[in-house]
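Every number here is computed from the coordinates shown, using simple stated rules; none is lab data. The structure displayed is predicted, hence computed values, not measured ones. Cβ atoms are built from the backbone, for glycine too; each structure is taken alone.
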Structure 1
Amino acid sequence: MPAPPALPFSREHIRPGDRLCCAVSGGADSVALLLALHAANRQPRESLGVVLSAVHVHHNLRGAEADADAAFVADLCARLELPLHLLHVDVPARIAATGETLEEAARNLRYAAFHDLLAASHADAILTAHTLDDQAETVLMKLLRGAWTDGLSAIHPVITLAKPQTGKTIRPLLATRRAEIESYLRALNQPWRTDSSNASLEPTRNRLRHELLPALRAYNPNIDLALANLAELAREEESRWQSELARVLPQVLLPGKPVRGGGRAVATTPGQNSLSIEIERLRAFDPALRRRVVRAAARQLGARLSFEETAKILALCGLSSHPTVTTRIGATLQLSQYLRAERSARELRLSRETR
């Protein structure tokens, strides 16, 4: 009798003794990941040596179809003799409260549920079944929205939660194609659930998947791999830049603004934070580092700068030109997210109201 097929997945961030909780929606990708992990953990040689469980999040959408998804996952876990965490979240209520899109609300609630599992010490890591196809779709979506390098890094293989939270999210299938996954499941005679909402062309991701990417494959049959490779390049470039910024920022960011007689006034008007950068220090940097320093300064104040806003700030400092920006002393820019940029004789000052 031939040996059952194996599905390749990354073991890079998995260690013996880890308590891994696999997120299972019931779709092909997550079912395949759970089966692959379960099979690898039972190997007499080279076993993963982990404690495996599963989590299914019911989003309070799609009515009976979602109930059937949850029942499917419960039956699968019972057959595999794996513990299952069945969690319920209310996406419609979240949308009503926040105004988020359906996709945003579902994702935010889903990951909040995952983080709760980690915080309760039910697992050391949550594993999600994002594939190379998901990565390509995400990079393309970010590119169309004008993302910077950090955005183009798209789905990361591992995300470690910031303290005081503990745990991490791991994506072992990021190098695996969806076609490989379905072939693996068919070879095992393993069914999976199909979310009917995936056929809708209303969500942006679905339009990319069903319309734009098939069109792009006519120009480059390997466009999915090319986009996934771009994400890896962007992620490594961003990591390198973050190391450089960690070195540079303490030398150039100044709190508040200078006061007569020396020193700096850190306190500003109530509900406002500010910092400054000497323009000549900024001038000494190459254009790429200038942009990064200005964007990092805004991030420290809790704001994200667009490409256009970054260009305006650099023009305010006289480091580039912009048709609507003056370089005169005292000139100001009112930017999004309550961020304000002001030029003095020597400094660029950024301030942000906190509401």
Structure 2
Amino acid sequence: MIYLDANATTPLAPEVLEAMLPWLRDGFANPSGSYSTARLARKAIDQARGEVAELIGADAGEIIFTGGGTESVNTALQSLDRLAGQGTAVVSAIEHSAVLRCVENLTREVVRLPVTAGGRVEMAGLARVLDSAAYVSLMAANNETGVIQPLGEVAALARERGLPLHSDAIQAVGKIPMDVRETGVDLLSLSAHKFHGPKGIGALYLREGLRFQPLLHGGGQESGRRSGTENTAAIVGMGAAAAWVMLRACESMQELRDAFEQKISAGVPGVFVNGDVGHRLPNTSHLSFDGCDAAGLLILLDDAGLACSAGSACMTGKQKPSHVQLAMGIPEGRAKGSLRFSFSRLNTPAEALTAAGIVTKAVDKLRRVQGAGVGPVALYSP
């Protein structure tokens, strides 16, 4: 199987697994204990905290470990909502469901920023929207299209008005350089399994001095900011993954992605790249195929040994355009023929070219079947 769904989750890097194994076997002590094995666990957590902080240009004390990206996002937004004064919650129309569902369940009015046809936030008129805002949340890069948002520009406008800014950077961290000082964000969410770490562990960057209320209360772990016994093995894995990706260039993924797209465009008429091609994650290719439905293509690609997705993993199986595609104004017919291919650092050039060949054959087969008057249901037949 050629795996091109890294925006859903990445394979665990071998070095990360090796770093975790001692803490899964023998290092089971509660890090809050006072005995030697507990102190060793605490030391390992502190090291991982420093590694994650280095990945995003933060100080170690500004990193809070969480149970994953969704918890990190909810922790940030609910804290902002409780502590902010009057005003709206400003988010983009293409945020991940973790952001959108969270703010929809809060009491204040929510303003969704429109995006361009390329999938970037419309900057025109943004200042007026921020004048009546209480806080802002803007993703660093979109999980479906890979389009990178003008986070620094929005941060500058928010800072002028004294507004706190949170960023869901879960798809960006580990794929492009991310520095919280340069971007000017106040809170930033990240998740280990998006950059070859384990699932079930994430982190929240909390700028030093920013007012904060924890989401979870209990034993006071994470300096009172996130209660619950620390998952030492997973935290060590996140730290190891952070260190691992810092040693590996992003350019290699872009070379694979570009070779993949070039081969498909040469062999498949009526293919479109969705999103601003000048502002994309180096690993992500969101393509639409004229005359095809994504559900049928996914079946053929899976049968041929290629794993990808119809947009966000959270939307797979839902036979309708995603909110991201609708916000970008992608026509419904084109949206229904869209697939997301996302590379990881463990993919190879040979896999990229082989995958492009598989896609080319699958599109040709589906078009011939549907062009002969046979609907997609035929693809389900033995």
Structure 3
Amino acid sequence: MSPEIENLTSLQHTDREIARLKAEIAELPRRVAAIEEKLAGTRTALGNAQARAKTEEAARRKYETSIADLRQRISKYRDQSLEVKTNEHYRALMAEIQFAEQEIASSEDKILELMVSAESREKEVKAAEAKLKAETLEVEKEKAAARERTAQDEKLLAEWAAKREAARAAVDADLLRHYERVSKFRGSGIAEVRDQKCTSCSVVLRPQIYNEVRGGKLVICDSCQRILYYDASKEAASEVQAAKPVRRRAHPKIDSSLAWYYRHEYAELGEVFLSFVNSGGMAARRIFDAATGRKLGETLIREGAYRQAFPEDLGDFIRLNGSWTDAEQDEWGAELPTSVLDVLQRDLDLARAEAASRPHKEAVSAPSSVAS
């Protein structure tokens, strides 16, 4: 491998680490918001319990005030009864006193009910306060861990940024401009040649071009514009692997409600993995960068099954295995987990190897067999 290629591979590795760290750092506000959202329900429950307790306390005080007023009225009526001149006036005062006493009894019953309820409300408020306190401690730990991870990422980012400057300085200026221009649109600027193909876009190279790359000459892929290189050690390993029995690849079911596809050229995004999920008469589509696993854009929802909802996405693809649910994919956030990305990459390699092992005539006449 030539020094120029070694410098470029080092630069590309550095760029990918920097992109990963930046994405992880940018995710911090969303992570913290999601963590804090856990407390929203408990805070609401506590607020409701406190509001009910205050309402009942206010009602109890209202009845107590009413009782005090009624007792003052009874005392006034009794004083007046000593001075009346007629039986009719006396009976009227006694009726007023009786009515006031009935109102007092009714209010006292309601106060007793509110006092019993107040005990339950007090327990409810204390339980909600204890739950909120416990959850707050847990959330603060999670937020502290998230901030600590971000601080570590920022430190690593500074280190990788320094490595990147050193790597860029070692690359020829014209070559660097081409690498960065292609990387901007495709996510990577160089690609390894293996089995006479560009491993990024899967285009088969002409024998002359293939020999030039193997000879150490810098060559640009006509299809994806990446700088091509050849690693003899991997070619030797692939020859050893070819001598072993080939593991049969499992094919995804055509009618599955969960589907994954690889496209080596998707709009201006370059190589991507497309995820489709059918649910409840709707289809969800997610797009991930095939090199880094970063999510590109937002999840798009359309009516109907994905084949009818997203027909424009189903051209020039390789169908992959994948059974991760909508809920699991939501949990991933802005990036595929490393384990998922590895599974997709391995399945993609198997699909390519399967296609390459078929006779040329069969591959040409039935291209959909890889994409089925």
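A few remarks follow.
- When Rg/Rh (Cα atoms, Kirkwood Rh) is calculated for each of 1, 2, 3, the greatest value falls to 3.
- Here mean count of other Cβ atoms within 10 Å over residues 6-13 was derived from just one of the structures 1, 2, 3, and that gives 15.1; the source is 1.
- Taking distance in nm of label points 7 Å out along Cα→Cβ at positions 142 and 222 as the criterion, the largest value within structures 1, 2, 3 is that of 3.
- Among 1, 2, 3, structure where distance in nm of label points 7 Å out along Cα→Cβ at positions 62 and 134 as derived comes to 3.6: 3
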